[in-house]
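J.: Next up, some structures in structure tokens.
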Structure P
Amino acid sequence: MVKTPSTMLPLGTHAPDFSLPGLDGRELTLVDVKGPHGLMVMFICNHCPFVKHVADEISRIGREYLPQGLGVIAINSNDVSLHPADSPEQMVHESEERGYEFPYLFDETQEVAKSYHAACTPDFFLFDPSLSLVYRGQLDSSRPGNGVPVTGEDLRRAIDAMIAGRSIDAVQKSSLGCNIKWKAGNEPAYFG
């Protein structure tokens, strides 16, 4: 496993718009997925051991916070020609197996990942109701093999504070995971 940290996009960055197909083929935009209490965008995939390690927790977070008015989406930006386990067909199976209640979108061109400066899977971005970035970083301190339980405590603390209208600590730890599998010649300048 190659461990890649998130880029830590500057706080206050406005959420980049997008139009991506969901598992049913329907295109969804930023406006479609934003909730009244903000939006959490996750870059994940199916095969990454770091994502597999936290997948049940991100499913729980979706189930808990969607009813509270937080928009939640996951985006897969991996090159499926080299990683067929991340294909849209396999995304359907992954979503069903994990019980994802949030949209799982496919970024075939990888342009959305670039616009968010996503670098790894998983990579988390939390935007307030005005779509200003208030948190980017790790789910929690658990990693495959480190013995720390998966709780989602860092991300949950930020979501709870945002929903309650409290300030979020600007000192945030980067996420760590597998690098996004960029298409040949498509690797962004901020990565690498």
Structure Q
Amino acid sequence: MAKIDTTDFRNGLNILIDGEIYSIVEFQHVKPGKGPAFVRTKLKGVENGKNIEKTFRAGENVESVRVERHPYQFLYADGDLFYFMHKETYEQIPLEKSRVEKSQFVTDGMMCTLVVDVENERILYAEPPDHIETEVIETDPGVRGDTAQGGSKPAKIAGGAVVQVPLFINEGEKIRVDTRTSEYIERVKS
């Protein structure tokens, strides 16, 4: 692992702190009028999901972790294991459900991203695409005339997630959803 100092910090950089891998979400170099400069950071745990804030002295060295992102196709789930396949090598990789982010959005055949710790050749986690097109499996029918105020109702989509959709959306329709925020974006035209 490469040693870097605080001047190399950037958003998305992965660093090792107390044996855990954290990704830098936000950082700020601070030079107070009195005393030495420091770097204030907000970090998100890659494996544990914890959000922490940590302050580093300016020029302090930390270990950076090199990660790569690879596209894999989701095949199926068997109990608590999710199986992914590399499209070119046909290599199949099982991954625990706890290491699949937003697993309620993952459906058969979907292309997901597997994040790999290159030095240890270890898969850290899998994530679905930011935007997905999916089918509404279950929702209450919208009552005619209720759409004037732009209300919303819960809808269960393929994969099991529940999102808020406009009242005019019915069962069987395809919609586009933002998996990062679990929000409805638009109806997909066939």
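Nothing in this text is a laboratory measurement; each read-out follows from the coordinates by a stated rule. Everything numeric in this text was worked out from a predicted model, so none of it was measured. Cβ atoms are built from the backbone, for glycine too; each structure is taken alone.
J.: If Kirkwood radius over Cα pairs in Å, for residues 95-150 alone is computed to be 13.8, which of P, Q is the source?
T.: Only one of P, Q returns 13.8 for Kirkwood radius over Cα pairs in Å, for residues 95-150 alone, namely P.
J.: For relative contact order in percent (Cα under 8 Å, 6 or more apart), find whichever of P, Q sits highest and give me its label.
T.: Checked P, Q; max of relative contact order in percent (Cα under 8 Å, 6 or more apart) sits with P.
J.: Same structure again: Suppose helix-only ellipticity at 222 nm (-39500 (n - 2.57) for each DSSP H run of 4 or more, over all residues; to 500) works out to 0; of P, Q, which structure was it derived from?
T.: Only one of P, Q returns 0 for helix-only ellipticity at 222 nm (-39500 (n - 2.57) for each DSSP H run of 4 or more, over all residues; to 500), namely Q.
J.: Between P, Q, which one scores greatest on percent of Cα pairs over 25 Å apart?
T.: Greatest value across P, Q: structure Q.
J.: Work out which structure the value 3.5 belongs to, where distance in nm of label points 7 Å out along Cα→Cβ at positions 63 and 87 was derived from one of P, Q.
T.: Source structure: Q.
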